[in-house]
Every structure is written in C-alpha cells, then in structure tokens.
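Below: a set of structures, written as structure tokens.
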Structure P
Amino acid sequence: MLIKIKCIDEDKPAEKWEKVFNKTWPYYRAWYLQEGFTSRPGYLSCKEALEEYMPELAGLYGNICGLAGGGDVTSRYLSMWNPPAFMSGCTQVAWTGNTPALIRNYDYNPGFFEGVMLKSNWLKPVMGVSDCNWGLLDGMNASGLCASLNFGGRNVVGEGFGIPLVIRYLLETCEDVEDAVKALDRIPVHMAYNVMLMDRNGEHATLFLGPDRKPGLITKPACTNHQEDIEWPEYARQTQTIERERAAEEYLSDEKMDLESICAKFLQPPLHQFDVKKSFGTLYSSAWFPKTGEAKLFWKGKELHQSFEGFVEQKITVHITKPVEFFVN
C-alpha cells in the first residue's frame, strides 16, 4: 500500500496552498457533509467561534477562505468548529536524552491522509504535517515548541474545534510549553484528544482534552490512545493502547536506549501496526528536535530530513506495508 507525501515551502497561503486545497476539497467536502448540510453549524457561528477563541487566526482565516473560493460550506469547514467526529491511533513520547525530541507514530486510514508537509511563515515560522488543509497533525515552530496529537479513546462528542486547527494555533502563537498549556486551557475541542508538547528548554507535557472536561495535565513521557482510565474497552483492545503505552514506557526507562534505538522501536510492533483488511495503521513516524529546528519523517531503512534552515521541496512515495521500499519522484 502506497502513501504520497509532498513537501511544500510557502510563506503565506497562496498558489501552492490553493492547489492542495482544490485537489483535496472534494474528499473533505464529502467528509464534512456526511451527516447532512444542516448538521454542521452555520457560517456566522463558525466565524464567531474562531474570532472568540483564536482571534490571532481571524485574518488568516479570511484569506484562506478567499483562496478556497469563499463559499459557505467551504468557509464553515475551514473554521473547524464542530466538525464530524474522527479518530486516529498514534503513539507519542517525549525523549529527553542528549538530543531531546518529540517522537510519534501517526496511525490512520491512508485513504484520508492529506500527505503534505508544509513549511510556512503565517504568524511565525512553522513546519508540520498538514491536515484539514490548514491544521496540523504534528509540527514545530521556530521558537522550538513542538506539538502532536492523538485520539483520547473516549466516545464523547461536544461543542468545540477539531484538534488539527488547535495544533496549528499553538504553533502560530505560543513560544513554549507554558504558553501552550494556557491556550489549551481555554480553547474548547469537540472530541477527546491528547496533545503532547515539548520545547527548546527541555520542558514537556501531555494534556488530556475533551468537550466535557477541563484539561488534564500530566508529565508522563509516553502517551497512547486513552486518558486516565480506559473508558472505551472495545477501542482500547482494537488499538492495543495499553500494550503500546507499556512498551513505550519500558523503552524510555531502558538505560541502554539512545535516540536511534528508540526511533527503531517505533518501526516495530506493538508501536508500529498496520491492518491491511481494515486499511488502518502507521502511515509515518516522525521526530521533532526543538533545540535544532530539525525534523525527520521515517520508515524502516529510510528517512526524510527537513529543517527551517534547509527545507527542500520534494515529493516521495512510500510503501507503508513494505517499508523497505522508498521512492523519490
């Protein structure tokens, strides 16, 4: 099974962003309207919510809505206010060795993977893996703040934003973990999510978020797809969230482990997984290095390196079920 990743360098949303949007919009539109046109909030509600909770993005929101054609449904979707429910897998760890890094696996259906790594300078320099066209799955800003997301394993849906846009907001407006924690304390999210943070000062934190709870702040360096307790046993069994968390904690506590070794563990079960029948599993692994402004996406035997100082536009195609094969277009 193949996935494609396109690395794009564009300071402000313009032709390159518009091209990606036009290519992905038919799929995102079908996803956004899957429960019907009236099941999503109206444009004014979406605009007002974004202006209330993420006002720094308001001008940018207007610009990208214009690039996307300015339509009602398009603008509602781009606000990410009360979108449809979506769930991913994912394992995240804060590596605090000699080369601190936020390391993660992103587990999802490859058919719904946008496949874009974007370096931008909207409000500040940010580099990350894109989702929902202007949100992020994981990434880092030039201040050294890193952030990534995963599903929190609770079957709750409420009023709030889709988490990819919240990750974008953190990296566009925050300098460090402390700033990001304060922001997450006031921004509502529509589902249960876990957000892991790391900054250049070596601080790290994970926040358990949900539409029905105040954020829970923990300092454990490993996070999978549950929060304090297992509340959705079927999902927990399906994703092996307990097994993955225990394995990640074991690797982090191993005194013989180094950065290269733990990255290798992300390419092996139980952290790495793929169910061909369900078309769901690890699409990429990534490591974000806050002190150096560097990042890598990696698969078995191959790595894609990028940095703020040396970002290279390129396209790659990867066999994710046969990770030894790797092609550069």
Structure Q
Amino acid sequence: MKEIYILGIESSCDETSAAVVKNGREILSNVIASQVDWHQKFGGVVPEIASRKHVELINPVLKEAVEKAGIDWSALAGVAVTYGPGLVGGLLVGISAAKAIALTLNIPLIPVNHLAGHIYANFLTGDEINPPVICLTVSGGHTDLLYFSDLGQYEVLGRTRDDAAGEAFDKIARVLKLGYPGGPRIEKLARKGNEFAIDFPKPLLDQDHYDFSFSGLKTAVLNYANQLTQKGEELPMADLAASFQRTVADILIARVIKAVNTKGVKSVILSGGVAANSRLRELLQKELESLNVSLHYPPPILCTDNGAMIASVGYFLLQRGEISGLELNAVPNLHL
C-alpha cells in the first residue's frame, strides 16, 4: 500500500501548529508553538496579538514539521488546514500558508473543520474505536454532544446554548485571579478542595433534551464570590474551584449517560481542551464502567490545538475527494 503523507496546519486561536501524519493515524511530527506567555498578562487571548504571532511563527513551524517527519516536501500528498471555527486573523494566516504550499507543490488543499480535528485526535492514539459512538467535544469555544453512526456520519444531539464549558473555566479563573489558561489552574487548585462544599446549580438537567448551559453556573459562582468579598470574608478558594469543577463534570456526564442509554452505544470518546481534565475523565470513566461502555480520549498534547489532528481529518477527507480550490476562505463561526 502506498504511504500517504498529509501536512496539517492549525492556527485557529493561540497555537501555531503544523504536523505530518502518515495514512491518517501515524504521527511523524507535531510541532506546536504556544502563545500562552504573550496572552497571560491579559487574562485571555487577544486576537490582534494572536494574528501577529501566527505570521511570525508559521514558516519556522512548517519547516520544522517537515524536517522532523524525515520526508521531503515532494512526498506530501496533500495539505490540510483549519478554516474554521476560530479567530479570523489566525485562520487566514494558516489558510494563506496552506494555499501557497498547495499551489507550489501542486497538491490538494483540504479544508478541515477545527471541531472535527478534535474528534479525530482520538484516532491517533492507537485505540480500536468502532462506531457507533457518542462523542463529547468540550473546549473554550464549544460544548457539543454528537452521535456517530459511522465515521463521517454524525448527528448533533446537543450543544451549549450560551457559554462553553472551557469558557466558563477561563472566566472563573480570571475572577479568582488564578491566571490563564483557566482550566489547568482550576484543576490544580481543586485537588486541595472539597468538591461537595458548595452546592452550585446545574442548569437544564431537569429538561428532556441534550443541550448545555453554563452561563447560569458561571453567574452563581461569581455571585457567591462577590457576596463573601462584600462581607469581608475570605474566599474558600480550593473548595470553590473543586465544587465548580465537579458541577461542570456532573452536567457533562449526565448528558453523556442519557445519550449512551438512548442510542445504545458501547463506546464514548472525549475531545477538546477540557477533555484533558483528569477529574472529568475519572468521573465519566466510573459511570461508563457500570454500563460496560468504554471511554476513549487523546493524551493531553492532542487535546489542545494541534496540527496532527487536522492532518488526520485531512487524510480521510482526501480519500472521499473533499478538497478545495484556492478560493477557500476563513469561516470563523463554522459549525459541525
């Protein structure tokens, strides 16, 4: 069988990444240049700074990715690139680079949905994952629950109606002055706290659908902190972080279990930055084991934005002939 090498480019937020993946599943290189240090002082990603950094980093990252893969540029069968969703400035940097490569090497340009990338990161782990499966995608911008009857064939069961789970983590971390990114900071602090100390609300769980809502929970946490501050009382930081984290996990898990029971699947996959949260994984694993359902998730490096997941999706899209012309543009609000 002829080996097929795909170059993947990811620049939708604050990581500039490029990777080479063989036959959709084997990572030969995965170079990630993070911009966290530049954004930390602002408590979140500043789009203008992100765009400028992508311009500075894209060429060195691409060069390193191909060199580390140990192949020549001429061996590439296609270049896959994130075209949405994300920050438009960053997306355009990646798309422009991909177009230049596709034109120069005369290879297919493959447009990839960033969210699909996170899902397909699970197929780079070596795990045997056979549809049908339930997929929970949880990140700073998205919280989606999907049912895959087969690879590439999915049904959106539910999504967040307001804030995404990762966004809520970042906002709570900012209020508690924990720094950015918020998810890892809250998870670390939560290990020292009692996750049952504070009873926060779990919006929408009493309703018969699969949608999520985290805006009300975020407001409840902020109100709790403000009330104690106004009274001059010390915030129980660890307990607050642990209780918030557990509430988010309970909301996510309840929807997953409902979907598992309704669809009768035997596998669940996690994707997105929040999938790196060890407490979420632990609690979900325990619930699924009681149902004899397996849980799959990527290692932390593949949970965050990376080029390997984009290259993996690109391989499967190329097999189906789903390529683009040079008119490809960024779609910042792209959905699955």
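Tell me which structure, out of P, Q, gives 2.7 once distance in nm of label points 7 Å out along Cα→Cβ at positions 5 and 245 is calculated. Among P, Q, the structure yielding 2.7 for distance in nm of label points 7 Å out along Cα→Cβ at positions 5 and 245 is P.
To test your reading of the models, identify which of P, Q gives -8500 for helix-only ellipticity at 222 nm (-39500 (n - 2.57) for each DSSP H run of 4 or more, over all residues; to 500) when calculated. Before the final figure, lay out each step's value.
Details: P: -8500; Q: -13500.
Of the options listed, only P reproduces it.
Using the calculated result 21 for relative contact order in percent (Cα under 8 Å, 6 or more apart), pick out the matching structure from P, Q.
Structure P accounts for this read-out.
Which of P, Q yields 0.05 for FRET efficiency 1/(1 + (r/R0)^6) of positions 109 and 229 (r between Cβ atoms, R0 = 30 Å, to 0.05), as computed? Matching structure: Q.
With log10 I(q)/I(0) by the Debye sum over Cα atoms at q = 0.08 Å⁻¹ coming out at -0.32, pick the structure among P, Q it was computed from. This figure was derived from P. Which structure, out of P, Q, was mean count of other Cβ atoms within 10 Å over residues 189-196 derived from, given a value of 25.0? Of the structures listed, the value fits P.
Rule-based calculations on the coordinates, nothing more; no lab input. If you're wondering where the values come from, they're calculated on a predicted model, not measured in any experiment. Cβ atoms are built from the backbone, for glycine too; each structure is taken alone.
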